[in-house]
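What follows are several structures.
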Structure I
Amino acid sequence: MTDIKSLTLQELKTELTAMGEKAFRAGQMYDWMHKRLVESFDEMTNLSQAMRNACKERFDYVTLKAVQVQESQIDGTKKFLFELPDGNLVESVWMKYHHGNSVCISSQVGCKMGCRFCASTLDGWERNLLPSEMLEQIYAITRMTGERVSNVVVMGTGEPMDNYDNLVRFIELLTNEDGLNISQRNITVSTCGIVPGIRKFAEEGLQVTLALSLHAPNDEKRKELMPIAKKYSLKEVLEACDYYFEKTGRRISFEYALVGGVNDNDGEAQELISLLQGRNCHVNLIPVNPIKERDYVSSNRQKVEGFKNKLEKSKIQCTIRREMGRDIDGACGQLRRRHVRKEQQEDT
């Protein structure tokens with residue numbers, strides 16, 4: 001069956017006219033799905049019952065079920081564990097900032113990239129998410145909170161460039177003026193550094209912010225933390241980022257997770273300065289969220305501030321990521337992993 005929420009408006013018109021419906025019905029249906037965010041064909045009350053029944057037989061209508069919601073008592077951040085139609089689970093996070101509400105979504109069930117400090121990769125990769133499943137994380141959170149989402153970050157579980165076509169379709173639907181109409185400039189896509197994907201993304205004509213998971217200032221240290229670094233050197237990755245900036249004019253964001261005693265010393269700060277000086281970029285320092293399966297720990301506050309000061313003195317724009325939801329399962333993949341482990345224990 002066709003996944004109706006992943007269709008563009010034009011594709012929806014083609015599908016409905018093939019069913020013998022008038023083309024304008026596509027606009028009505030698109031509005032129900034992507035603006036009013038209804039959960040079933042039955043809620044589309046300006047369509048005939050016969051048409052709704054025919055749609056149920058022809059199309060899959062993807063909705064997500066929240067199986068767990070955690071809310072931070074510190075800052076109100078909410079972490080959602082959603083069940084997909086096939087029973088798989090994904091995580092999303094809702095964060096409230098003074099400039100609006102931001103949602104961080106997953107792009108895959110699990111992840112194959114194997115970054116050493118990330119819980120998302122511990123159970124491997126299951127499958128890619130459909131555009132509708134990426135959208136529905138935002139739609140479900142909007143319905144549950146009753147508040148508009150203004151910023152979207154594709155930085156949850158999964159590597160977006162490993163789900164390239166669905167990612168681009170998702171962005172097209174999310175930014176469509178007939179849907180939620182979220183500005184492309186308010187979308188950030190994070191990648192661990194898949195060079196062909198970055199270069200292809202630069203050609204899409206989008207105004208999306210690219211965030212590169214850098215996490216080390218040299219190839220040797222990066223290989224230790226991120227297996228993808230064995231395939232693409234830092235030189236190749238940074239050249240791809242430069243190309244993205246050249247094609248889009250969008251400043252690159254470099255994500256740098258500070259791991260105590262691993263990548264946070266003065267020498268590494270200096271190497272990072274040498275690497276990034278002269279580039280139009282922003283460095284986002286992230287005190288790493290420890291996970292029990294690894295022995296990595298977060299850098300202490302003094303180290304984090306010292307690292308930031310060094311970068312700023314060298315005129316590199318830099319912020320320390322505000323730690324949201326630290327009292328809940330904040331790190332990517334933690335909540336899903338805990339839930340799956342609990343179910344497995346109950347079954348034995």
Structure II
Amino acid sequence: MRTHHPLDLLFIGGSGVISAAAVTRAVTQGHRVTVLNRGRSTTRPLPDAVETLVADVADDAAVDDALAGRDFDVVAQFRAFSPDHVARDIERFTGRTGQYVFISSASAYQTPPSRLPVTESTPLRNPFWQYSRDKIAGEDLLVRAHREEAFPATIVRPSHTYDRTLIPTTGAWTDVARMRAGKPVVVHGDGTSLWTLTHTEDFAVGFTGLLGHPHAVGDTFQIMGTHAPTWNQVYTWLGAAAGVPDPEIVHVPSETIAAVLPDVGDGLLGDKAHSMLFDCAKLQALVPEFGTTITYDQGAHEQIAWYDAHPDAQLTDPTLDAGFDRLVEHARAI
């Protein structure tokens with residue numbers, strides 16, 4: 001394990017599903033952590049040792065004022081979703097950081113992939129999802145900036161990362177409510193495709209291991225575990241945690257779900273409908289302590305316990321719920 005010396009870290013974001021655990025781990029490792037965000041999240045409170053700067057990351061003037069010319073050893077950008085935003089960051093942080101870490105997405109990879117497991121050299125091409133194409137465009141800017149100007153970029157590609165609040169199924173809490181009401185849940189395809197799920201605490205080990213690492217600058221790393229259950233297993237584990245050990249599952253083609261529920265269609269056709277397995281040997285060569293320690297059969301219990309303790313978070317989506325009813329009716333009529 002590499003010995004860590006204290007770094008001055010700036011997390012842009014820092015209270016989200018994948019960033020909050022990384023902030024906490026960085027603090028426990030003795031780093032000096034500053035978080036810049038809107039300061040509105042109460043779901044994932046920051047450790048007391050964190051310095052907080054309040055600004056909307058979309059407001060350039062507010063961000064510049066909050067940073068006030070400060071330099072950092074590492075800037076970790078969790079809130080850039082467009083190439084324009086990345087371009088502004090390159091201009092803002094050139095000469096002010098030893099490493100700029102851009103959180104991209106494994107959904108940027110070729111979809112569906114022509115070969116498994118996916119590695120960092122798998123082509124980037126997603127014709128289904130604009131979110132993914134914007135991440136690819138941001139990566140392209142950083143690769144060019146590093147090549148031409150030696151901008152110290154590191155690109156990180158997480159896959160489906162969850163915490164106690166982010167239920168990974170299509171309907172999230174709506175699915176849990178349906179199970180508990182004795183209603184069937186809709187699973188895309190035949191439910192046997194494999195899907196990699198990574199607990200945010202495991203992600204944080206890989207992520208913080210790259211911060212300040214001299215061999216990480218100018219390179220790209222995917223960060224996800226080896227845990228790849230089928231979707232049938234995911235829904236069954238979620239049901240068991242919710243007190244419904246044998247939930248009724250109705251299988252529906254992904255294209256049909258996308259037609260009935262277009263709001264989830266892009267993410268389904270552009271990501272979750274295909275088996276995704278990853279090889280993280282490149283990351284583990286630099287961060288050997290990284291690995292899967294929490295699997296979703298455990299994570300589902302953590303999620304249900306949190307939601308049962310927070311009734312105000314138990315929000316169902318009536319549009320999704322009605323769409324699921326239509327999909328079930330259609331499937332049963334065939």
Structure III
Amino acid sequence: MQRRTLLKAAAGIGLLGPMALRAAPTPVGGFSPALSVDELPELKGKLRIYLGHGEGGLYEDVIDAIRDRNSDLDLRIRRAPSSALANTLIAEHKAGGVRADVFWSVDAGALAVVAARGISRELPESLRQQINPTFRYPRWAAISGRVRTLAYNPQKVTAQQLPKSIMDLADSDLKIGWAPAYGAFQSFVAAMHLLEGEAATREWLKAIKGRARGYAGELGVVLATARGEVDVGLSNHYYTLRLKQGKPDAAVELAFTHNDAGCLVNASGAAVFSENENALNFIRYLLTREVQSYLSREAFEIPLVQDVAGPEALPAMSEINPPRLDLGRLAELEPALALMRETGVL
């Protein structure tokens with residue numbers, strides 16, 4: 001969907017004019033119904049956002065739509081990879097003060113690293129109640145979910161030939177594509193380290209490295225899988241779904257491992273660092289029905305609020321059976337990075 005369409009959506013972000021303020025809905029079972037943008041206050045004055053790269057510009061479209069709706073908002077954006085921005089925030093904090101009002105990251109690992117240092121502000125309960133209870137964290141708001149997958153080329157391998165365990169992939173003879181420098185992949189290895197332990201993760205990395213072909217990002221992994229350069233690629237789910245949206249005949253399909261790091265459900269999210277009222281309200285915009293529906297429909301990400309349908313091409317989480325893992329523990333990234341360096345993966 002082009003940004004023009006997003007702006008024209010019914011009750012959408014870009015419908016200019018007065019915005020009605022309504023009372024907050026009553027939480028049901030501790031989970032508040034999602035709000036509409038029409039229920040939020042206008043954003044006025046300055047707001048500085050640190051935005052993690054990624055998502056093919058779709059996050060930029062959301063920001064542009066919010067800016068168009070709020071004509072008195074002076075919005076400044078700093079763009080870089082999420083991991084780099086996390087390091088910047090930590091350095092700024094040590095130097096005497098964080099410059100960002102909001103950090104919107106494409107990966108929970110970067111947010112967890114910052115939150116673990118107590119840099120971000122604790123979020124109000126009223127905001128946290130809007131988020132799926134499984135994804136609630138004190139110092140950052142989960143915005144949308146993404147699940148790790150095996151993207152495979154059905155012309156080279158069948159679904160039945162794929163391992164049900166990510167650990168068993170190391171014992172296969174499949175040609176594998178991966179993007180070790182990519183933040184989502186590093187969080188995946190961190191999850192494996194937490195779930196399987198150091199020794200098993202080290203041996204897995206060493207075994208896969210001998211048969212893996214590296215790419216700059218996970219879209220590149222999926223494209224390479226569709227071209228037949230590799231049999232299977234390790235990536236987040238939405239890269240395959242986005243490719244299939246534009247090229248329905250692309251030779252790539254999705255498969256899922258079972259209850260392990262190979263089907264981890266990670267999340268994008270946002271954290272607040274200042275007393276600027278716009279910061280919390282910006283996050284509330286990201287959790288509205290309109291933005292969540294857009295991210296589900298166009299980015300194929302998993303909505304984390306009530307009453308917004310997930311991507312049609314993605315199975316229900318109950319079918320995928322992801323592992324139970326506190327995403328806050330992805331702050332423990334350094335041991336995984338150390339193993340990746342030790343094994344020559346990085």
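Overview of values
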item: Which of I, II, III leads on mean count of other Cβ atoms within 10 Å over residues 176-183, largest value; result: III
item: Relative contact order in percent (Cα under 8 Å, 6 or more apart) - structure with the largest value, from I, II, III; result: III
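Values quoted throughout were computed directly from the atomic coordinates according to the rules given, and no laboratory measurement underlies them. Bear in mind that the values here come from a model prediction, so they are computed numbers and not experimental data. Cβ atoms are built from the backbone, for glycine too; each structure is taken alone.
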